[in-house]
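Enquirer: See the structures that follow.
What follows draws every value from the coordinates through simple rules; no lab data is involved. Predicted model only: the values in this text are computed from it and were never measured. Cβ atoms are built from the backbone, for glycine too; each structure is taken alone.
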Structure 1
């Protein structure tokens with residue numbers, strides 16, 4: 001998409017990331033789809049997760065980056081990438097994790113997720129990664145299609161079961 005600009009995280013981006021996260025994950029992700037959980041706590045969880053990723057990058061966490069997507073200077077999505085040193089050592093190949101992908105729902109179906117994943121994959125190549133993994137929720141069809149379109153394939157599926165005790 002020609003009008004979206006993908007760039008590296010800049011201090012200050014975290015405020016908008018924290019706005020996008022609960023909107024992006026609030027109905028598709030693990031806590032968002034569990035309506036036995038308090039909505040305000042779910043939103044807080046996703047906001048804090050985005051802020052935590054940004055803090056790690058600001059602090060120079062090795063082997064980690066965030067890329068943002070902006071339209072006319074307005075941040076509409078982000079992707080978090082990380083090298084996995086444990087699995088790199090365990091499997092003998094440089095291993096990367098696509099940690100988080102979030103696009104503001106108001107900007108879906110514009111190729112933003114696809115552009116962010118493409119940038120992430122270039123970063124992994126630049127780092128010398130031989131294997132990249134992403135985990136997403138089975139009901140997040142848009143994300144699955146985006147990842148499959150980038151060459152990922154499903155290799156494993158799990159279930160999370162919970163019980164709310166009163």
Structure 2
């Protein structure tokens with residue numbers, strides 16, 4: 001892969017299309033469904049009150065990496081952080097430090113945008129390569145916590161019942 005690496009925030013429709021393609025590749029790589037449609041991703045990343053930010057790693061015309069991230073505030077830590085919901089590196093670009101460089105760029109952006117001082121992400125238990133990568137960077141499991149989710153139907157029920 002010749003060419004200089006450029007990190008580009010997703011700020012327009014062409015960037016969003018690249019991000020969407022990268023996130024679809026990530027889902028295929030980890031054998032997960034990709035339920036996000038382009039309109040939802042556009043609202044989240046390019047809408048008037050972004051729920052997430054996207055970052056692309058570009059080498060020439062090729063998208064070789066991508067990250068989707070958002071703010072996270074912890075009262076336990078007493079500070080803002082960055083939650084990385086998705087991190088993808090193209091197979092041909094793996095093993096070259098790109099994942100760490102993407103995370104560094106995301107961390108820097110979070111620090112500059114909302115004063116983030118820490119980073120959080122999740123990885124599937126069966127993603128052994130990803131878990132080993134994160135461990136090499138110094139990530140530690142949050143064993144004292146369990147992730148809990150409330151799906152769309154249950155969320156609507158909560159709103160309706162609790163007023």
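Enquirer: Given that distance in nm of label points 7 Å out along Cα→Cβ at positions 32 and 136, derived from a single structure, equals 2.1, which label among 1, 2 identifies that structure?
Expert: Traced to structure 2.
Enquirer: While we're here: Assign the value 23, 15, 14, calculated as semi-axes √(5λ) of the Cα gyration tensor in Å, for residues 24-87 alone, to the correct structure from 1, 2. Show your work: numbers first, answer last.
Expert: Numbers: 1: 24, 17, 11; 2: 23, 15, 14.
Matching structure: 2.
Enquirer: Okay, next question. Between structures 1, 2, where is mean count of other Cβ atoms within 10 Å over residues 48-55 highest?
Expert: The structure with the largest value is 1.
Enquirer: While we're here: A value of 22 was computed for relative contact order in percent (Cα under 8 Å, 6 or more apart); which of 1, 2 is the source structure?
Expert: Computing relative contact order in percent (Cα under 8 Å, 6 or more apart) on every structure in 1, 2 gives 22 only for 1.
Enquirer: Sticking with this structure for a sec: When you work out distance in nm of label points 7 Å out along Cα→Cβ at positions 56 and 128 for each of the structures 1, 2, which one comes out largest?
Expert: 2
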